[in-house]
Structure formats: C-alpha cells, structure tokens
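The data blocks that follow each hold one structure.
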Structure I
Amino acid sequence: MAALGEMAVLAHKFITAPQASSSGFCNVIKYGTLCRTVVWPCLPPLLMYQYIRSKDEDYYATEVLYFKSGSRDSKAFYDTSRLNGSGHWRLQQDLETIRAAANSE
C-alpha cells in the first residue's frame, strides 16, 4: 500500500510540476488554449468520419456477401423494416437462436 501511495504522490508531482514556475504556468495556459481552439473543434468531425467509414465497411461486407450468395432475397441479409439496426443478417440469426432457446419446452 505504501508503494501505491508513493506512485500517487509521484503522479501528482508530475502533473503539477509545469505550474511550479511562472513560465511553466504560461505554457499550461497556452496548451489549454490550443486544445480548446484547435483540438476540440476537430474531434467531433473526425469521430463522425470514423463512425461513417465503419458503417460503410459493414454495409459493403453485407453487400459482397449478398452478391456472392447468388440470392435474390435482399431482406435475408438486411431487413430495413426491423427496428434499431436489428435487421442485419447476423443479428437476425442471433435473435432467432435466443428466441428458440427461450421458447423451447
């Protein structure tokens, strides 16, 4: 436990050391201003872009699977009439497995 306390004290000193001098304190203010004006405004668009690319990749994989299966029933792979994205073929299969296990006599 003493080692854990020493690590906490060391971490606290590491974080508060830049504020020890006036120039260090000014640097903390500069970095904070940079983060608020440059970094934070860029994060939401980047995260949204990452989310869209991920969804696009999932839908592309489903499209390729549908094309290579030779099937003409697109609802078997992605049923748009289902709620909240549960129309994906893998989710449909999992839900059917759960339903069958829950309703077995």
Structure II
Amino acid sequence: MTQGMHMDTGGTTGAMSSLASADAAVEQAWSSARGQIDGIGGQLGQGPLGQAFMAGYRPAVTQIDQTVQTTVTAGMKLAQAGRQSIADYVRADNQAASSFTMLGH
C-alpha cells in the first residue's frame, strides 16, 4: 500500500517558472538570431552560385524556425499545465483537510 502522494508546491512552482523563463529566453534568442539570418539572407543569392546556395538555405531556416516555435509553444503549454496542476493539488488538499476538520479529527 502506498503512503499517499505529496507535491512540493514550492519546488514545482519554481520548476514551472524556470521552464517558462527558459522558453522565453529561447524565443528571444531565436528572434535575435533570426533577424541576423534574415539580414544576411538579403545579401546572399545574387549570383548563380548564391542562388543555388539559397535554394537549400531558405528551407533549412524555415524548418529551424518552425521547430523552435513548436518547441517554445510546447514548453509554455507544459509550464501552464504544471501551474494548473499546482492549483488543482492545493484545492484538493485543502478540501480534503476541511473534510477531516468537519469530522472533528
């Protein structure tokens, strides 16, 4: 038989904040890098060799961009779900505790 479950709400809150902060940092860093990449991309592809290079370059940048956006979105959703689970846990724990109080225990 198990001894029950306990959530370290402080630790979990910190972890969810760290996850959200990391996602925001990745998003900001990628936005900055993407600006530089777009700036360089505007200078490339002027000649025949450059055009051939850009044919592979642009799709790769687009794929990386989509992957970063998908990853950041998933991380933000996980952080939000984690925060919600903390609220749900605290609410359930408080409700259970009040039930024992009503019984006089």
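Brief remarks on what is shown
- Top of I, II by FRET efficiency 1/(1 + (r/R0)^6) of positions 60 and 84 (r between Cβ atoms, R0 = 35 Å, to 0.05), largest first: I
- Parent structure of the calculated result 46, given that relative contact order in percent (Cα under 8 Å, 6 or more apart) is the read-out and I, II the choices: II
- Which of I, II yields 1.4 [distance in nm of label points 7 Å out along Cα→Cβ at positions 44 and 68, calculated]: II
- Identity of the structure behind 0.75 (criterion: FRET efficiency 1/(1 + (r/R0)^6) of positions 52 and 76 (r between Cβ atoms, R0 = 30 Å, to 0.05), calculated), options I, II: I
- Which of I, II yields 3.5 [distance in nm of label points 7 Å out along Cα→Cβ at positions 28 and 92, calculated]: II
- Source structure (of I, II) for helix-only ellipticity at 222 nm (-39500 (n - 2.57) for each DSSP H run of 4 or more, over all residues; to 500), computed value -23000: I
Rule-based calculations on the coordinates, nothing more; no lab input. All figures in this text were calculated on a predicted structure; none of them were measured in a lab. Cβ atoms are built from the backbone, for glycine too; each structure is taken alone.
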